[in-house]
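Since every read-out is calculated from the coordinates, none of them should be taken as a lab result. The model shown is predicted, which means the values in this text are computed figures rather than measured ones. Cβ atoms are built from the backbone, for glycine too; each structure is taken alone.
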Structure I
């Protein structure tokens, strides 16, 4: 029997895979059929060149396809020719693809004055366009997407049903005759006359703020070169200093403002089209990323965004204009009131963005799922994993129970472990209001729906007051399944284990701000031994006290006073404050610290960063989470490497203490040198500290996770030191190392626990 039935798993739906199979089979003169099903794609094929067909299948797959596995069995194939069959339902083992940036072929259509999609803002094909954000469930068919509301016209129907066309079964196929339409509305919701894109560009050039409906939600846009417009956007959005991302036509348009190397350019031009953090260039864009050393840059990912630059370039025919630098630079930031989720609906935008946007560029294609822009650094390393990457699964080394993990409080994501894959959700953010908690609930419901699963076990953070914890416990009770609390820092290290397929015991370094430890303490600088569901603390950083509790995390001067007091240098605090922050008074804090009043201890490395920044006089108060550490990192990067201070740290009774460095920082008049010296000394101290644990545990590698692992200056030095000692450093690659990857680690720990409590 020469026939084969092939069961293909991976990202093979909605990416032009079936027509690709059809064309390849016909080219080789084979008979059979291909269809989508809940598990992926099934192919039945027979003929002399079946071996060649199988060999070429993965080598020549479409741009967005990813083949994870091919199972082949002998079969008998009846009939003549090769057909594409209708999709069938079944157990869902495949994933919907992520949204993908517009492809070169669709750009050519967009810029063809003689074509029927000339300047059409919803041009797409099997190689690009929305997937995840328009999908309600599996299988990925038009009827399950928000395009179901737009019946195909005869011309689009002909493309959709022609196997030779790149729009064959492209579920988002449409044109001006049958697809979504743009409208530009004023602040009152009244439609404005004229071409919506022309009018939008005019408003932006006039310094106005426009809300644009993108793929996963609205952007707020303004002219990035107009300092007044940027300042007004900050005022209206209540975003005092947190950085904005800037969109440009191409990398060349950003050369004055950002240093874009080959790695950054590949990311910018990639299918995911994320925001890429690039070192700043010679010319600062006022108000865009104040006090930071990096600029968040992105290129137009959708036809709608690209058409603004097409308009600015004078509507040229062809695609050559895209390689020419363009002066138009636009702020593109998430459209949401302060602290609330991304806006996705037209009516919702009018209501929630009232007083923020001067106009609204909207369309009538529904966004099914909120999904922010991904943010990455060259490496690549995720800062935020969202549009363009979600819901691409992270492969796992082993199978196990189906687990739903609900993450933490800040930078929240959720994760479903199903089979040998982990599906990490898009960025949800901080769970500090009802709207954000609603976003969490809708994300959980959608993720479970598109994967067609019910969990065997639910995992959550140990903190009882987190909204994610409360939801986990409520869901577990409703479904009648176990709920498992996972230590915050255990989860950080476990996320690295999950990514790297580590199932044996491992030494882990968890470095972040503050998270609740299993002993009820405030952890954040821990040496751990992780063995699946078991986690033992080997050692910690010497604790610092938090005068005023959480307030100390927002006011670096408080942490500086606490560090000085803890090192026996409290007498220096008054003089230091008079020099850097004369409006602050150390006296009450020193009393609080001396009497241990509202001064909980923490082993957090993040708070040592705050203390160092305070001592160097960077700022008295942080305006957003992580600002102080980011500014300290930027100063160190701009200054360049320094040698670690000899004797700048001490290891006493296994605890790592950076107090010996404090007198040097106290007297340092060059913040850049001080920042570089601090980073170098911390890296050296962490290296010696971890090497002791690695030697004791007989390990040749160590996993590092937590928010401080996002610091490139620190991590590059730590990596260099450990590798010089023959120790491999395992780092986050497919998920953020901060709390954005916490759910992945929770799920991994819960699954290892579930092996014992659920499976026979």
Structure II
């Protein structure tokens, strides 16, 4: 390997120069951690223990790479530029198609000119465009860790445990709580195909070493969690770095026990940069400073070049400055392209790695069959009768989720031999009704609970109180696309995860990153259902620490069109809403469920449309009597609010002339034809409306027409205070959402109609 190590050294030298000149002229980015990771990254990409096709980063059998330390993306851009430039030059010389890489799939030296500029190379790692080989959006500390667990798990569950997941991180991120969750999860799932490469340099941003606040060594941190640990104190020695990676991968491939793997490398933050430790974290050299030029000298002497403007201040003219930057990048490029031996090594090595990849692979599910296209998933009108409760039954809406999960995984399991949806919950599997996804019915035994050795096809993941992990695992699962054409089709796993609605903020980091990926990546991803269980004040007995009337709002904090929120008020709306939401091309589905049992209404007797109408996102419970003066429109969302309103319906029909609209999903409603939307909620009716909701009023902002509407609306936060606990009836009374309060609120709304209309006119 000595010859290879010499070539790796030159690759490192060129990469450093690309990196340093980019940060010098951009005066932004993170040099320290980028420099310290060069050896492990080059050894990983060229050492033949990670197998991938650099030309086809979307290829389904590629090993997966996650740069969890997303702020060190400059080292990726710089090394990818070396590779891209080498392939371009070899293709120019030979016209051999094996050296051809689409310009949109890999960085070139001139792309570095766009670093941290709008529409250019982003400042943190993103899985898109020229860095599609990276398999998750990262940068927020430790957020890549649970996603790597989810991706490794998806591959194992698909029977592709020989496809590996490599993650690069620094020990600073290991201080985050999700690290502990991810360590436990990776062991529990038996992820022998998971490899974390740890850059152990003892420094982050602040002026103190991590060893002053964190006890122990990587061996201490990971062996206690059941991980296999390898490492070296010489993180800048090619021999030691390569040997560490080689030994770890080979032992994992031969091991009978499926243990996750930690590879640590003791490095110097800012290696060969001239600024070290925390001082090098996010502080490039001053532009064209003395120390910047001083640290260029070894490269110039070694390779016989001189940089433009060497030893001089930066040009004052921005155009001249950019020209100087580009000219110096070209000088570095020529050091690469003039070395025929190096060009052939880079390109032929990576082609060799690529050509060793399987064209097909054994799998626990048939890769050319796609269950996500099965119409049985979405055809709610032909769902079996047992999925729906009968009028008069007293059942909570959450119970429907368990039945739907049993049905959906059962119908797919019979046809395709695998679950459609993988479920995980924060030690609340039965409480939030996710247990149904593992249950069988009739002649189908069900998939049961996942076990790393005994039941890898299990649909229920054994998880403790790990909301952050569960969210990241689901996002990771859903980003593993095993389709032959991942740009057009998805084949892999969908996921569902739950916790109390009041704790949903603990999942938001993964939700946000997953949403960004679904927006920006050209690859198709799966869907994740985020269950906000026990939502609203109806979780009364648990009191205000557990029932949330504000917190589920995090599930609205995504761009419009990137999430569908579902608020079924009763049991039978749950499967209908899920089917309708999953039939869209939206990847994030948020399902808000409540705890109490309520009586299923006899819709036919009450003259209320079928629960199938919930699929449209909003439907008319009661329409205006055309022979009476209109008294206004009521838009209602939530279990107890809708339930109490319907109990009042006979009296309301007698006393007032109201349009009452059930509004379980604004996003689904907006997907309906304009004709339907105008029928349900024309502008004139919306202007003259009030809202009734079991949560905070601000979470109904899409339905609220004006401040006048808001003034007359009813919500749990009517006095801007946290509600206290007690029985459901007591809490609803305090929230002003009991039957008497609702009636009084509507009566006031109707009584003040002329005053309301006058206010509206004055606003207009």
Structure III
């Protein structure tokens, strides 16, 4: 009896020491929840020049392949798995699983009846009508065959690079000799894609053909003065240095672009007169059937002005068709230009009214009409029917009462204003259209609405049910849908949209710490709107014993109005924080099960940057953070990000030169606030994580933050993942996820038991 009492007392002491026990076992179970289900969407493979398509779909019964003929409203099995397995066995004498036939590289022949595919080391053909299976040639495994070749559309010539110069030769002529077209190529001022190449082998050239095969063009960039950046691959047989050229905000030396057009017969280049702004970027938009003209875009380094141009490839002369100025910066994520019928019409996307919409221009750049308008955003172009003068596109925020991030599909006439909704369901729609634009496969869902895959005609009518997921095993393991919510931004007016995950054994009479998963944008928001099983890390993290929330912030998404997505301009470090804090406070006021005294925050990349800034900006509100691969110092992150979203200032001065004559010179300066500047304010419990060969957000970002915290006398944890780049793969990814659980369990639940695990999966043996 005494022993029993002592045991109870000891258990009480341990439980008190742990605080609330973390449920790592349940978290591990739901980390793998996605493995319990099969397909959630239909991915159609349309046959060439046809509305017909096939798709595969996996359920608990295995994978099935289907063939759909929209005109006949017919969906049927492409083949019976048992029959095909039987026929394969007759040929190979091997057994095959009916649930997982090892078919690869599926493709229909032009007869639309014969299916080609690979099994093991052989090619096969299967006729749908006769059900005849025939083994063909062995799968050729030649690697890198002609990976250097850029063939003309009519296959008369082939282009390639050698020692950074451009070459061509005739195709199919055994006596054909290499013809050297340029002599001025060198490393980082090269006609080859591999600008560091030191070999004399043929390599892939930057050249691209016009459709008539008469001419080709090259966009050549001068990177000779661009500075190097380095990471060290410590897992190589002998640790090695990786070098790459990388431009940062405010750099003096950035890539310089040139555009050349070559005639295939006389082989002489014409340099297109693209110059207008210092340090501009250049992008070819179309090289069509008419090789006497080429369309390109140039953009100012200040990111607030764009020209759409047409150039005469015979003379190099340039005409500006569309000039667009957009303060403070042009919305690159929603950018769209369609060039119709070799330049007879243009469809241009613009935020000139404060909302992104499509505009119709004639061949000379004169505005003919707006295509869409109103307080909503026209988005990605899906399909253009030039004969019917009709466009199909995504849109956001037009339908009242819906989440403005949900993608809806619309159609509109090119020559007049006005749109028709084709997807009426209150959900997020993912659509693939047939080449003819007569039919579309629509996968729609919400986080709290199971996916539905249907076939629609181009009027939006559902004509065929395609598939629905098999979620029985998922619900049997106790999985529950996350919940949607809205809160106000700190201005008290702007709606922010989010998702909440709870433990599956949630008890409304208890209180739970809350953790915010963040990504500040501004080029996108990381809030899920489609049906999701794991919610990235969020579902599993909630099972440890937390309420996990994920919602947007002003400045976070280009899918809303211009004011919203440019909100963070010139305040890249700070703009999202007040909205996150205020949103959590509203949720805590609304739901008594949220413990506002225990707030965590985590994120990756920009989210890593934001979560660390939160502990330094609101140290008495946030308790703990996990910050992975964060761009803590955007002054050493990439030029595009920093100069677009935080700004770059151009200063001009007149330079006196007795030889060249007086000329105007521009300098560009950019200064972005860093997390290191806030280190003295830091309180709480921080876990910093980075991959050691991250060539996107350089590890130096994390190390600079770590150094600032050390210099400020702060305590924190740091994990470096060897051999990992910006995304953490395989065992390293699992390690990171579990260490995140352990960190939040220790500092939000008071459960430090993970500190005693000598194996990372030791928590599985705890119970």
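A few notes on this one:
- For 28.0, 87 (Rg and Dmax of the Cα atoms in Å, for residues 168-455 alone, calculated) the corresponding structure among I, II, III: II
- Comparison of I, II, III by FRET efficiency 1/(1 + (r/R0)^6) of positions 48 and 224 (r between Cβ atoms, R0 = 41 Å, to 0.05) - largest value held by: II
- Value -9500, calculated as helix-only ellipticity at 222 nm (-39500 (n - 2.57) for each DSSP H run of 4 or more, over all residues; to 500), assigned to which of I, II, III: I
- Taking mean count of other Cβ atoms within 10 Å over residues 656-663 as the criterion, the top-ranked structure out of I, II, III is II, with the highest value.
- Of the structures I, II, III, the one that 29.4, 94 was derived from, the read-out being Rg and Dmax of the Cα atoms in Å: II
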